[in-house]
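Dropping the structures in below, format is structure tokens.
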Structure I
Amino acid sequence: MTYQPPTALPRELLDDPDMQCALAGNDFGRVFRIARERARISYSKIAAECDIKPDRVGTLARGHGRITTFEKVVQIADALRVPGHMVGLAPRPWEVDADPAGTPRAEIGPPSMRRRTVLQAATSAGLAAALPALHRPEAPRHITDAYVDRLRERTDRLRRLDKVLGGGDTYRVYLSEAQATKSLLRQASCTESARRRLTGLYAEQTQQAGWAAYDAGRTRDAVALYEESRTAAQDARDPDLYGNSLAFLAYSVTDDRRTAVAFAEDSCATITARTPATVQALLYERLAWACAVDGRATGTEKALGAARRALEDAQDGEPQPDWAAWVDDLELDIMTGRCWTELGRPLRAVPVLTSALGEFADAHARDKALYLSWLARAYLTAGEVEAAAATTSRALQLATGVASIRPRQRLTPLLDRLRTHADIGEVRQVLEQAQG
């Protein structure tokens, strides 16, 4: 029988809007307070199950301090039996093992069934909690190219949410859009041109939903959505989206570096003279990243050069798809610095990252926190401990309250490495900040 901790939150409390809001913002002090007030779960029990000092539980509940480490978020989620998706994590093992009357077994089943489960989640899990006023234009009886254009404009607008919100906030929004489009493809009457373009839009939307899933820590959901996107892009006869689906798969494969490189190489093989410049640059930089993670310096440099040439050779007025429009010289500089950091070359990484991040707006908090983590790692590799600590501190500030699991994943090993230098004042300060 699966262990049920005494701090497990009742289902009705997990459904409470106040609790959902606190969990979505990783405001665990508020979570603890609500748990005591509404479920009579004492702070001492929470402290014991979460391995937190009792006085710190009380301090957090009074609104002082934050939980910021990935490991502690996981521990709290398990102790309170909070489903992973509510705090930006992948489904926890106890969710998979739940009986039919408990948490849905979302991680069980073949890939085709997993895709169906993912695409049904938006309607079953309550999109209203994410964005209550989301309105979609009413579909006409017969879908035309003009209506597909309206849906594409809407998709482009919603994509802007990713610049300021994490996947924990946007996942259900993007998933709902993909689900609605898939329903149109199944049920609506379309012209041949409109059906092909609508299928391409569906491929685009599933890629966006997959990215949000990945950002929220739902890697298996992300892979299922990318696979769905690859099939749709092929049906739509859209080589650019097909190549991008492979690039996404390369980026999400973290446990098999050779497979990641193979996916990335296959994505670049879709490039032709007709491929837009930003798409070429995107696919090449993803190949550069896969090569860097696999320790292939020559392949990394070659791919980065190809991406740079693609942007330099772009023709004025050449149309670029909105889903690749974010790829520019600044983005490529950041990727260049990230790659050289992965390859252990701080003398190459630090100057380009420092320059690029000086132009990167703090409003894009998730991304800047992530990119600062690579700069901090490069500083550590170079032995510049104080600079690494200061950079990590800035990343922690930006990552606070962002509904994305990735900053915590990146910063936790950095903090572990910094602990060996705890005799340095700047390091002690950032370690205390991380505990706060």
Structure II
Amino acid sequence: MSVVQFMVSLDLTVVNVGLPRIGSGLGFSEVGLTWVIHAYALTFGGLLLLGGKIADWYGHKRVMLSGLGLFGLASLVGGLAQAPGQLVAARAAQGIGAAALAPAALALLASTFPGGRQRVKAFGIWSAVNASGGAVGVLAGGLLTQYAGWQWVMYINLPMAAIALALAWRGIAADQPAARRGRPDVLGAVLATAGAALLVFGVIRTDRYAWSSAVTVSTLAAAAALLVAFVYVEKTTSRDPLIRLSLFANRSVAGANTFALLFGGAMASALYFVSLYLQRVLGGSPARTGVEFLPFALGVVVGSTLAVKLGYRFAPRTVLIGGGTLAAAGFAWFGLMRADGSFLVDVLGPSAIASVGIGLCLAPTVSIATGGVAPHEAGIASGMLNSTRQIGASLGLAALGTAAADRSGQSLTPQALSDGYALGMTAGAVILVAAVLIVLCVLPRPGHGGTGGASAG
């Protein structure tokens, strides 16, 4: 299950460094090239809730294996693409596969390790692999693009999908689908998927249309209307609802998902801004940029390992507060980046602090969000958490990217660019502080009910 999550996380970032060569190789326009990223984010973020429910309905192992097969096939098609439309379609298919396998894998992890020290250890391993996948994706993307060709940012998924299929087939016991309480809520599934997809779509298009433009406002308003309609249907339907809205009455579920929304936006902006700073301001090559992300990846692993050790002694809520505070401090340091800066001072130092803090946050967030959920709802709970984090990443990156672009203006000088990136990272620090305040105010203290105690760790 960790191999599965590593592959999903890696695919969110592996193509970023290779985008210029993908554009020139297939003849993308400047605007069209962004859809190599957006096609994956749109289908992945929009279909996660439905993927989690399908996993609950038909069995987590079965759905995860199906998602892996689709993901691997789409990666092969993407590597063989000869035209822009073919690659964008393959990336969308990858997102569909990821939306099926990611919540199923997380639900299997939660049900296999329901509590105690083994749960702490399992989620620590999973979170280290999850976060390092995003950072290693930047490294792998740079090296593969420069030395093997952009096609290998797609082909790299094939051996990982094959390994995950073999391990899952032999090592994971088949689980029984949850007993269905009625006919599937097809209308709710359509509304939730369309609303989430349209929300992500509206946000990612702010690189072309301002937040106040008629296009953006109307798109986001339509997304809000669909999501409101979804809530109404879930409250009134006589069918088996896509999600039980009373889950949000659980302070642990509500608090963990709100934290994940803010945390996802900050983390996505870090990978984006730091990658651009290393290449456009400090003048690094794609391969060198990838190598310079290694300390960040290692820091996440260190933080996740510390989360396991601390999880034996402290409640997940306490670890989450410490990790969020440490990550915010690292982001604030990133906010001091300069046009005449250096890798050692402006990147390595803050990377060490921020990455350890990020690693500390991952396992407690997942453990809290799924610890108080019934086994038959594990898939939808994990899908909801993944969807929240993905939407947070899209919202955060779009908002902070817009702010950074406004600060830089039309100038592409190193000074203007570094000013914009620094503003984006400072805003990320503020977002993380808000996330820590959410934990302090919403998550129950140990001994006060919910899943905030050590037993949920």
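One of I, II was used to compute semi-axes √(5λ) of the Cα gyration tensor in Å, for residues 172-419 alone, and the answer was 33, 21, 16. Which one was it? Walk me through the numbers on the way to the answer.
On the way: I: 33, 21, 16; II: 36, 26, 13.
It was calculated from structure I.
Upon calculation of log10 I(q)/I(0) by the Debye sum over Cα atoms at q = 0.10, 0.20 Å⁻¹, for residues 60-147 alone from the atomic coordinates, which of the structures I, II produces -0.36, -1.04?
Values: I: -0.44, -1.09; II: -0.36, -1.04.
Value -0.36, -1.04 for log10 I(q)/I(0) by the Debye sum over Cα atoms at q = 0.10, 0.20 Å⁻¹, for residues 60-147 alone corresponds to II out of I, II.
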Quiz prompt | At a computed 0.05 (FRET efficiency 1/(1 + (r/R0)^6) of positions 348 and 380 (r between Cβ atoms, R0 = 25 Å, to 0.05)), which of I, II | solution = II
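Given that helix-only ellipticity at 222 nm (-39500 (n - 2.57) for each DSSP H run of 4 or more, over all residues; to 500), derived from a single structure, equals -25500, which label among I, II identifies that structure? List each step's numbers first, then the result.
On the way: I: -21000; II: -25500.
Derived from II, not from the others.
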Quiz item: To which of I, II does the computed value 15.2 (mean count of other Cβ atoms within 10 Å over residues 36-43) belong?
Solution: I
Self-check item: Origin of the value 2.3, where distance in nm of label points 7 Å out along Cα→Cβ at positions 204 and 332 was derived from one of I, II
Solution: I
Practice problem: Assuming -0.31, -0.53, -1.00 is log10 I(q)/I(0) by the Debye sum over Cα atoms at q = 0.07, 0.09, 0.12 Å⁻¹ as calculated from a single structure, say which of I, II it is. | Solution: II
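Rg and Dmax of the Cα atoms in Å, for residues 84-243 alone was computed and gave 20.1, 57; which structure, I, II, did it come from?
On the way: I: 15.7, 47; II: 20.1, 57.
Label of the originating structure: II.
I, II: which one has relative contact order in percent (Cα under 8 Å, 6 or more apart), as calculated, at 24? Write out the running numbers ahead of the final one.
Working: I: 13; II: 24.
Source structure: II.
Readers should treat all values here as calculations from the given coordinates under stated rules, not as data from a laboratory. What you are looking at is a predicted structure, and each value in this text was computed from that prediction instead of being measured. Cβ atoms are built from the backbone, for glycine too; each structure is taken alone.
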